[in-house]
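J.: Each in structure tokens, the structures are laid out below.
Every number in this text was worked out from the coordinates using simple rules, so none of it is lab data. The shown structure was predicted, so the numbers you read here are calculated from the model rather than taken from an experiment. Cβ atoms are built from the backbone, for glycine too; each structure is taken alone.
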Structure I
Amino acid sequence: MDPKVQQLRAFYYAYRLRSFTKAGEELHLTQSAVSRLTQQFEEVLGLRLFDRTKSALQATEAAEEAILIVERILSDVDYLKTSLKGLAEKRRGHVSFAITPMLAANVAPDVLSEFEALWSNLEVSMLDAPPDRLLELVLNEAVQFGISTLGERRSDLEYTLLHSDHLCLICRPDSVFAQRGDATWSELRHERVIVVTGGTGWPDFLRPGLAEGEEIHPRYRASYSSTALALTAKALGVAVMPSFMIYGQPNDPGLVAIPLREPLVSRNLYVVTKSRRSLSPGARALADLFKEHLVRLSASAG
């Protein structure tokens, strides 16, 4: 049987104060409770630690050796508690996350600036990566979590909703859609559409907006959202993407997001974690701050 921390503390104070009564006062225990804990510690060791007299406790040779070890153990225990408390209170530790490039450029800087001001002792690492690479980083535990849209669900990943959004028509303020404040999917047939896609066709995540059998041929296909937005800003067409793609742009080209209706197609952001892996307090705090910041950006954009 191994000694318990409470037994070590009882022995420590009894040794220092040479009294079970005074030790009990320090530990907020009765004299008999301290005496019993010390006796249990002696039974674990198989050694007598005190010669008990009416006037005071007399430490034995075994106690003189034991106190040096017990002091180190209690010091380590106290350090462990303090250290983990600091981690729980987000005063220390390391947070790593991955995020898609547009959000890394447009949203992350303000969030990280605010986060560092709140928790300056936390070290933060950010990797900007496309969605497929982002999932690999989460699965390989190179990062604690990722921030991305939802592709095909995987059983080895968990998805927590971060921000609700939908697909929009991104256009210039002088567009007829911006002036009208509304757009439908069927109207895209008559527009020069710019899409972000890794292939040559209509991206799968956009298909729910099209009627069965309907086809729309994009005018431009871009591999990166920033390219699609740059083309849109030059009046080369209209882009289709979630409204959060134009949140907080440092070099604002003045684009606006118009909801695409009939139907309204969701395109939400998620915190992606590896299955059965809990976020550290610091990582959870950072994800919460992203959520708050996205809400503020959405309100200001609306």
Structure II
Amino acid sequence: MDLDTALLRTMVAVADEGHIGRAAQRLGVSQQAVSQRIDRLSKTLGTPLLERSGRGVTLTRAGQDLLPSARRVIEAVDALAAQSGIEQRAIRVDVLDEHLSLLPFVIAEAPPAPPGSAPRVEVVMRGDAATMLDWLRAGTADLCFGRAGVIGADWPEDLVRGPALLEPICALVSDHHPWSTQTELPTAALRDYPVWFPGTGAPAEWRELLRQLAADFAIGMDGAGSTMGMAQFAASVAASDRVLSLWGAAMPLPPPGLRVVPLTDPVPVFAWSAIWRRGRDRRVREIAEAVIDRARRATAEPHLDDAWLPANDRRLLST
């Protein structure tokens, strides 16, 4: 029996999404095409594979039995395709946003390519335009750095993740702010001053993390407006003796007139993870490990027990 791998890929997508429409969107085909492929696979195997309900679709017992083998076949096919394609081009590495911490460490892994050869790394930034899941499955990025916790409680079986960096989040104040002479501050002290972190255009992963931080510590977080660019953002904070903002400990030092004050007890962190598709492990893993090594050597990470981070981020780091 010869099975079309497109049929198996469709079944895996439907099993992961639990919904014909979302599976169609993931595969870039119509819902009708998804239904037809599942019907063809069911007829070929001689048994129903899906059960439909008002809330979506689930696998039958036969479908559940087939699913692990289908995943292995798709991973093997993707690995073969990756070896023939990914080896011939740059690895596209998503760093989320140009102002965040990992960009310099990724650039360090992208030296100029010899004449006539492909560059080792191409930097891409999804910002607030798409999710890691969208970009990885569409092939827009081969490797994404970001918070694994935003992908959801049920980790997709077609993705690989690895912890990258527990980046401390610090207070950013002007030279004439009352806290400018402090060597560190308890995180709970943030409720004593207005915290300004303009959210327009900021990555959703940052906005959601700060929303949870504000809720857990009763912090008055002002997310209105836009930074209007990093230079204008820094100038606005530097001009105030009352307003403060937040800064990643692994980010480049801010301009003159600003101070970065570490937060403690607990240390709030942005839990960076490296995430990529199964079947593309070798070159992608090599680059991920090199970037992580550079970032960790340059950044003092807190112990996980001393850190604050969203619950789903913590759970995924612990499993």
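J.: Looking at structures I, II, which one was mean count of other Cβ atoms within 10 Å over residues 154-161 calculated from, given that it came out as 16.2? Intermediate values should be presented prior to the final figure.
T.: Working: I: 12.6; II: 16.2.
Clearly, the read-out refers to II.
J.: Let me ask another. When distance in nm of label points 7 Å out along Cα→Cβ at positions 50 and 170 is calculated for each of the structures I, II, which structure yields the highest value? Spell out each step's value before the answer.
T.: Working: I: 7.4; II: 5.2.
Between I, II, the highest calculated value is found for I.
J.: Same structure, new question: Comparing Rg/Rh (Cα atoms, Kirkwood Rh) across I, II, which structure shows the greatest value? Can you show the working numbers first?
T.: Values: I: 1.30; II: 1.04.
Of structures I, II, the maximum of Rg/Rh (Cα atoms, Kirkwood Rh) occurs in I.
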